[in-house]
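K.L.:
Down below are the structures I want you to see.
Readers should treat all values here as calculations from the given coordinates under stated rules, not as data from a laboratory. Bear in mind that the values here come from a model prediction, so they are computed numbers and not experimental data. Cβ atoms are built from the backbone, for glycine too; each structure is taken alone.
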Structure 1
Amino acid sequence: MTRQPSPKEPDVETKWLTSEEVRSWAALMAVVEMLPSALDVQLKRDAGLNHFEYMILAGLSDAPGHTMGMSQLALFSSGSLSRLSHAVGRMESKGWVVRTPAGTGRAVDVSMTAAGRSMMERVAPGHVAEARRLVVDPLGPQRTAQLGRACRMILDAIDPNVTSVIDATMDRVADGTTR
């Protein structure tokens with residue numbers, strides 16, 4: 001990231017990362033790779049599900065009527081529609097969710113069942129404790145808020161729709177309209 005272009009590369013002025021930017025980038029990439037695995041360990045141990053499946057349940061838990069469209073749920077859980085479809089299939093077989101047609105066309109809604117809500121109530125405390133142990137407590141309130149703002153800026157650069165779905169879901173949680 002701090003290298004100079006070779007003679008074969010296009011004649012484009014690349015703004016290379018400084019040493020400090022490379023350190024920050026490397027740290028971010030390590031967190032991006034390692035944090036999901038660390039969260040998966042706790043979730044697999046306590047509930048037999050992975051973090052992606054947890055995020056699906058969390059999104060449905062906070063959605064009106066515990067139901068979301070597949071596209072919106074894919075954005076919320078940060079997964080592709082294909083990955084979501086496979087995960088929802090596994091979760092359907094466990095009785096945690098059901099899929100239903102959403103109006104006309106090919107749109108599909110996913111709804112959390114009573115068994116899914118029970119699973120979420122059982123696993124959420126341990127997951128929150130692990131998120132607190134790994135991220136929130138080491139950073140403290142001010143840095144956690146800064147991290148949230150920084151992550152939102154990155155997400156907006158990647159896909160502003162993701163932050164819109166997160167905002168809508170969290171706004172419902174804040175005003176108590178999710179239950």
Structure 2
Amino acid sequence: MSNLERPAVKRVRDALVGAGLEDTVMEMAETARTAEDAAAAVGCELGAIVKSLCYSVGNRFVMALVAGDHSLAEDRLAMSLKLTGTVRRPQASEVKGITGFTIGGVAPVGLSHPLPLVIDGSLKRFERIYAAAGHPHCVFAISFDDLARVTEGVISYTVAQPNAGVEPYRPAFKRSRTFDKEPG
């Protein structure tokens with residue numbers, strides 16, 4: 001059986017199509033278990049890989065979608081989601097129970113239970129980003145805007161920090177015309 005036909009991968013494919021997107025799930029010969037593996041298998045920059053990280057804040061499970069060349073700032077996770085409580089990483093069995101996916105293939109769509117979700121805004125640097133698709137040998141391509149729309153995630157520019165040697169991402173914000181006028 002092809003990995004594309006596995007139930008977890010089919011859930012991701014169905015979620016993409018159900019959201020009005022193309023089924024971009026691809027099966028790779030090489031594993032995509034880590035961001036580095038996924039970038040090598042896809043042939044993209046490490047930062048274009050979406051790491052789906054599960055945590056709990058207090059007694060609530062959450063997910064952070066972080067660029068492959070960034071690290072989650074755990075101390076900012078709760079604040080980004082407007083939650084309070086101790087932040088901890090759940091056990092692999094908890095992740096499987098919460099998301100329906102095994103670690104190494106945790107997808108941000110097709111989750112078995114909806115989760116509060118925060119998205120690292122530095123992913124906006126890329127036209128196409130790649131996320132796990134329910135199996136360590138499957139990923140899907142998506143735009144940042146579509147990922148934000150289908151996950152309904154909160155976008156944060158402070159929930160992740162660049163790894164050593166990676167330039168910080170500084171989004172270009174539009175200036176307000178209110179302050180462009182001379183005082184009169």
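K.L.:
Using mean count of other Cβ atoms within 10 Å over residues 150-157, single out the structure from 1, 2 with the greatest value.
P.N.:
Going through 1, 2 one by one, mean count of other Cβ atoms within 10 Å over residues 150-157 is largest in 2.
K.L.:
Here helix-only ellipticity at 222 nm (-39500 (n - 2.57) for each DSSP H run of 4 or more, over all residues; to 500) has been calculated and equals -22000, so which of 1, 2 was it run on? Can you show the working numbers first?
P.N.:
Details: 1: -22000; 2: -6500.
Label of the originating structure: 1.
K.L.:
Given a value of 3.0 for distance in nm of label points 7 Å out along Cα→Cβ at positions 46 and 70, calculated from one of 1, 2, which structure does it belong to?
P.N.:
1
K.L.:
With Rg and Dmax of the Cα atoms in Å derived from the coordinates and found to be 17.2, 73, which of 1, 2 does the value describe? Don't jump to the answer; show the numbers that get you there.
P.N.:
Details: 1: 19.3, 62; 2: 17.2, 73.
Matching structure: 2.
K.L.:
To which of 1, 2 does the computed value 3.8 (distance in nm of label points 7 Å out along Cα→Cβ at positions 14 and 142) belong? List each step's numbers first, then the result.
P.N.:
Numbers: 1: 3.8; 2: 1.7.
This figure was derived from 1.
K.L.:
Which of the displayed structures (1, 2) returns the greatest value of distance in nm of label points 7 Å out along Cα→Cβ at positions 30 and 118 on calculation?
P.N.:
On the way: 1: 4.3; 2: 3.2.
The maximum falls on structure 1.
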